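What follows is a group of structures, each given as structure tokens.
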Structure I
Amino acid sequence: MENNTKDKQQLGHLDPSTQAILFAAMSNRIAFLEERFWIGYPAAEAILERLNLIMSRPRVSRPEGLLILGDPYNGKTRLLEYFQSLHPPIISGRRGTIQLPVICIDAPSGARQAYFFDSLSDALHIPGSDRRPVSLVHGRIIQALRDAGTKIIIVDELHNLLSGGDIRKRFILEELKTFSNALKIALVGAGTGRALSVIKDDQQYLSRMPPVMLPPWKLNRTFLGLLKALEARMPLREVSNLASDRNISELIYTHSQNCIGHIVNLIFESTRLALNKGHEKLTEDLIRQGCSSSLPWMKV
């Protein structure tokens, strides 16, 4: 009984899901690192709260959306994926009608119109939209959005529209605005800081999509809290003290370029190395090796 209590205390820093896999086969522990998960932190939770507020509002003319800005690999796409998972497709009625409260597409590189329509058609499960007149595809998308009860259209990588020229960019923005006006659908965009340039010349978009930033990470309490949360997901049997060991926390911060994507990749690649080498905690040496594996452009 005493040993069991001691074991539970030693594993108390881990999530229950991590504890459950801790004594499984090594291949299962390594596979656990690849599973999708969500870690909330203040900036992301604030944006998530705003997105949920948009979703909860009744339909109105010119609904307010959001423009999420941030550096590459700083969590924009993962945040949108998590938000979409909170509002999944709903199958209703005897015919199995699919409701899609939220649909998410990537802005087409070069603002290619065909790719834009194909992406929307795929998201709405519209078959055979290629090689059809634009007017017909437009009408089918409008009808599909109405049937699906869509409340939010998310356009990720919005900065991609800048590479297509003003005419192509304007066409896609006007199409999105038409969908929003016709069906009272909120528009949410995400991209790098350049995404603000996509809408800066259109006052309607600026008023409908107020910008909000996912800022770069700083070496502060929030960063240390992130390290603690990530350690709780590491299927290692010993405490690594990522947040409390100053040398380790500074090493991770220095080599992650202030982006959560690099932070996660570095920690999990280091954990994978530890498991393959038979270690049950992370050390500075393993993290330096992880830098070379997951962030090969960095010199360590």
Structure II
Amino acid sequence: MPKIKQLLLNNLELKIFSIILAILIWYIILGQEIIDAMFYVPIEFQNLPKSLEIVNDHKKVVEITLKGPSAFLNRLSPHDVKVSLDLSAAAKGEKSYYMNDFNIDVPLGVTVTKINPPSMKIAYDMIARREVPINVVLQGEVAYGYKLTSVGVTPKSLLVEGPQRLVNALQMVNTDPVNVSGINENTRFSVSISSDLPAIRLIETNSVAVDVGIEEIYMEKIIEKIPVAVNNKSKVKSYSPSSVDVVIKVSLRAKQEFSSNSIRAELDVQNLSKGKHIIPVTIILSPEVKEYVKVIKLEPSFIAVNIKE
């Protein structure tokens, strides 16, 4: 008994003041107007199983109506109210949640009178992973006179993750557009994977290398009966045949029309000794067309020459 009496009387003035202060505060609260206030509060989704993913467009914010003393509610903000939903019992498919499923944490002295919407439906799907091929999206035209011959991508496929239904239906992932406008040589681009599939996630990388192969365009043309000249005619007794046919390829970039005057056929007899010889024909292109012309075939390519004494 003495110990209890001592405990009660210890700091007696402070204890009496605290009791009076508490009574005064409670009296002020009771004397205040009781009002309703509405708050928009984000929902905290908790304990979603790692094997599941939410796949529908559900409400992420709820409208909460609170009732309490005006002094409390006027100072209250949405950050002072917590709304959470436990998803630990979720399974593949759809599940409806009602007001009593939500855990609503509000300050002391305030009560929840309404939640809107009063219920919500959430759809779940299993999370899946799969390798899918990469499709290169090209934009623009290569330089005039050139053509696109190949398009390669490294890596050729990517590992993606997302809702099982979407992952199983996904046939490919696209790159961002690769602009090939005006290029005239083999080129490597570093491009990102397009983000047009927001529910699908890339596991390994979101950047790939695209190799574009370019070749010049040539038109095939036949030049017939080009006269064959010799570089030392005084040494030659005779040669046959005296003309050749040439198959050439002319670039589309050629600045002028190719003609027979742009090409010559010649025999080099300078170092030949007396007698008969079979020697190759040399084709000589004029400087203005040399860059744009390729000799493909020569008929005949060798000519018989008889050298004088």
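Once distance in nm of label points 7 Å out along Cα→Cβ at positions 38 and 238 is computed for every structure in I, II, the highest value turns out to be that of II. When helix-only ellipticity at 222 nm (-39500 (n - 2.57) for each DSSP H run of 4 or more, over all residues; to 500) is computed for each of I, II, the one that comes out at -15500 is I. Taking 12 as the value of relative contact order in percent (Cα under 8 Å, 6 or more apart) derived from one of the structures shown (I, II), identify that structure. Traced to structure II.
Could you tell me which structure in I, II was used to calculate FRET efficiency 1/(1 + (r/R0)^6) of positions 54 and 222 (r between Cβ atoms, R0 = 25 Å, to 0.05) as 0.50? Derived from I, not from the others. Among candidates I, II, the computation of Rg and Dmax of the Cα atoms in Å that gave 44.5, 152 used structure II. With mean projected area of the Cα convex hull in nm², for residues 182-269 alone coming out at 8.5, pick the structure among I, II it was computed from. The correct label is I.
Since every read-out is calculated from the coordinates, none of them should be taken as a lab result. Predicted model, so just to flag it, every value in this text is computed and none were measured. Cβ atoms are built from the backbone, for glycine too; each structure is taken alone.
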